[in-house]
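Structures follow.
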Structure I
Amino acid sequence: MIKITTIATGSTGNCYHITDGETSLLLEAGISYRNIQKSLNFKTRDIAGVLISHEHQDHCKAVKDVARAGLNIYMSAGTKDALSINHHRIKTVQNQKPFTLGTWTILPFDVEHDVSEPYGFLLANKAGDKLLFATDTYYIRYRFPGLTHIMVECNYSLSILNENIASGRVHKAMKGRLLQSHFSLENVKEFMKANDLSKVQEIHLLHLSDSNSDEELFKREIQELTGKLVFVP
């Protein structure tokens with residue numbers, strides 16, 4: 001059984017703790033390491049590794065401190081180069097080349113964001129659970145059979161964004177960047193339709209925009225579409 005704990009999500013910082021009861025992992029380290037420690041009651045010694053999706057600070061702010069604390073960190077070569085941090089705890093992993101951390105087998109895959117080499121991660125454990133983690137991408141080209149847990153960005157709604165631009169609340173230049181860098185509610189729906197959700201137990205909608213989203217609307221529409229338990233942390 002997978003337990004997912006959201007430590008932080010959104011543009012101010014992202015960090016998630018997952019465990020299958022045997023091996024614990026961190027997904028992202030976009031807040032201070034001190035705050036990560038506090039959120040986990042300072043029980044960080046059992047963390048087998050930290051996965052970083054890309055180099056934006058709201059996803060990797062604590063990388064240096066996490067490395068100094070003795071935790072191994074996994075990211076693409078492009079992300080490592082962009083961060084310009086050399087430490088023996090930082091490990092590069094390759095697109096679509098699986099690696100193992102404890103009871104997890106992890107498959108990095110390429111996503112679409114305005115950075116050097118961003119990844120999503122597919123995590124499978126020995127109990128048959130399969131978790132998808134994908135954030136900061138406007139499109140996911142792959143299909144994933146047998147998913148049991150989905151953690152996916154749902155940053156904005158195109159209709160809400162258009163309303164905000166029309167009212168002057170959001171500058172129209174923001175639209176182009178969002179369309180080429182973040183997952184909209186509309187695209188999340190298409191992704192859900194394209195995948196077999198028969199085994200899915202939970203869907204977590206992550207990284208909602210402060211101004212271009214609606215938590216209750218997003219939760220309701222994804223629940224109605226999928227018939228699954230949906231969380232918006």
Structure II
Amino acid sequence: MSRAIHPLQGKRLLIIGGSSGFGLEIAHLAAAEGAELYLLGRDRAKAEQVAASLHAEGRPAKGIGVDATDPEALLSVLETIGKVDHAVSMVGGAMGGGFLEADLATIRGAIEEKFFANLQIARVLAPFLAEGGSLSLTGGSGGRPDNASGAVVGNQAISSLVRGLAVELAPHIRVNAVAPTWTPTPLWRQMDSAQIESIRSHFATQIPLGRTAEPAEVAEAYLFLMSCGFITGQTLVVDGGLTLLH
């Protein structure tokens with residue numbers, strides 16, 4: 001069966017969190033393949049700015065300010081946009097501390113941000129995904145239950161979520177997740193450059209490939225999952241082999 005040179009050519013792609021970090025890298029890569037972009041972010045001005053910069057390069061893009069974890073707000077946006085071919089959610093955070101070390105609210109918050117927020121997003125998004133389309137969520141890898149308790153539980157729940165959704169939405173929609181390990185992105189903007197470099201150096205000594213990922217390398221995994229029509233229910237770990245040693 002022949003395939004288009006660019007599987008995303010002319011496809012409508014919705015990116016929740018598309019104005020920074022991995023989401024922004026996904027936007028640039030997908031735009032280069034000819035996708036029509038809808039970039040959702042809590043910071044309306046930032047989302048619109050990114051869309052404008054893509055427009056200046058001749059790429060069709062629209063930036064929309066919305067809190068995607070608010071189901072009514074997200075539904076209102078989707079009713080305006082209509083059907084999309086692919087959707088990506090970057091929603092989720094990180095935390096440190098084991099089950100006894102971290103306070104209960106922090107653990108619950110990490111699980112809420114990872115699992116329940118994406119479950120809610122998926123329930124709202126599902127009717128707006130076009131036949132043959134896909135939904136890609138974001139998990140994580142590299143943490144341990146004793147030092148990142150809530151985040152690890154949340155990441156495991158994301159993997160369970162995509163496995164369940166993949167069956168429930170088959171054969172019309174595919175659902176997968178990408179699980180990167182620590183990567184220098186704006187998620188860590190509250191840290192100074194010395195702290196970030198210290199963390200980067202630490203992970204580089206732990207990762208078999210001897211370095212941390214570039215954000216664009218992680219973004220490529222999302223495009224692969226969107227483009228390959230025979231993958232569903234999978235969590236693609238992008239960690240340079242870190243989890244092979246733990």
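Any read-out appearing in this document is the output of simple, stated calculations on the displayed coordinates, not a laboratory observation. Keep in mind that what you see is a predicted model, and the values were worked out from it rather than measured. Cβ atoms are built from the backbone, for glycine too; each structure is taken alone.
For which of I, II does distance in nm of label points 7 Å out along Cα→Cβ at positions 8 and 216, calculated from the coordinates, equal 2.9?
This figure was derived from I.
Please state which of the structures I, II yields 14 when relative contact order in percent (Cα under 8 Å, 6 or more apart) is computed from it.
I
Here Rg and Dmax of the Cα atoms in Å has been calculated and equals 17.0, 51, so which of I, II was it run on?
Of the options listed, only I reproduces it.
Out of I, II, choose the structure whose coordinates give mean count of other Cβ atoms within 10 Å over residues 32-39 equal to 16.5 when calculated.
Corresponding structure: I.
Of structures I, II, which gives 0.15 when FRET efficiency 1/(1 + (r/R0)^6) of positions 48 and 144 (r between Cβ atoms, R0 = 30 Å, to 0.05) is computed from the coordinates?
II
Figure out for me which of the structures I, II the number -13000 belongs to, where helix-only ellipticity at 222 nm (-39500 (n - 2.57) for each DSSP H run of 4 or more, over all residues; to 500) was derived from the coordinates.
II
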